[in-house]
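Each value in this text was obtained by applying a stated rule to the coordinates, not by laboratory testing. Everything numeric in this text was worked out from a predicted model, so none of it was measured. Cβ atoms are built from the backbone, for glycine too; each structure is taken alone.
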Structure P
């Protein structure tokens, strides 16, 4: 929708697959975009034994090639799973223990960086986090193209 709908000024993707016919072009998107990914989601392809399913997932992951180009951001959360982007893990501490995810810390990062992104691109406020934290950190890696 970001690529097609002029009403959408900026977008954040929370560990979603980039489905559909359109691909992010070389050079990136023409609008501000922040991709947030769980390292567990990105690394899960290596665990798939079924050849057809593995090939399909490799093709989907290949769609991320130009995500951070054109001045856009890609934040990869360490020690994180896809379900960590939801509130499921807050129902019981057993989920966090079983998966090894500190979901409250992950949610703080997701909230803070999403807010910084939208405050800047929609409300024209100065960036407080994104530009200052590009690179590798204990809890995440932040790339900018």
Structure Q
């Protein structure tokens, strides 16, 4: 049996999951870009004021300019890391929801084919009460049949 993970394992309901991730990452990216722009603007303005009015040597001015570029790079790196972590959390959460959706669709398909299935979710899947309710309904159907 091949237990390797592939796209289908992580995205059993790809349409829902990719839409969810797009909204999550898109809104996070917008927030990160706005925050970065505001921070960069004020940092740059402060550096420019310092260089202009402090009458610093050329070496110190160059050092401050270099420091601003380094700080900008660090901020960009932190925001990219933030987006990557957000994406990972989004994949994990959407996988738990999508796993439940996948199991429900499979159980409905089996019921449409004349089987009376038990609905089982993985331990970490969301909405366990839905599986319990479905299984109680199946038990009632079995008793009445």
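Comparing distance in nm of label points 7 Å out along Cα→Cβ at positions 11 and 43 across structures P, Q, the highest value is found for Q. When FRET efficiency 1/(1 + (r/R0)^6) of positions 51 and 99 (r between Cβ atoms, R0 = 25 Å, to 0.05) is calculated for each of structures P, Q, structure P gives the greatest result. Ranked by distance in nm of label points 7 Å out along Cα→Cβ at positions 35 and 83, structures P, Q are topped by P, which has the highest value. A value of -1.21 for log10 I(q)/I(0) by the Debye sum over Cα atoms at q = 0.21 Å⁻¹, calculated from one of P, Q, originates in structure Q.
Among the shown structures P, Q, from which was the value 34, 12, 5 of semi-axes √(5λ) of the Cα gyration tensor in Å, for residues 19-90 alone calculated? So the calculation was done on Q. Structures P, Q were shown, and helix-only ellipticity at 222 nm (-39500 (n - 2.57) for each DSSP H run of 4 or more, over all residues; to 500) at -29000 was computed from Q.
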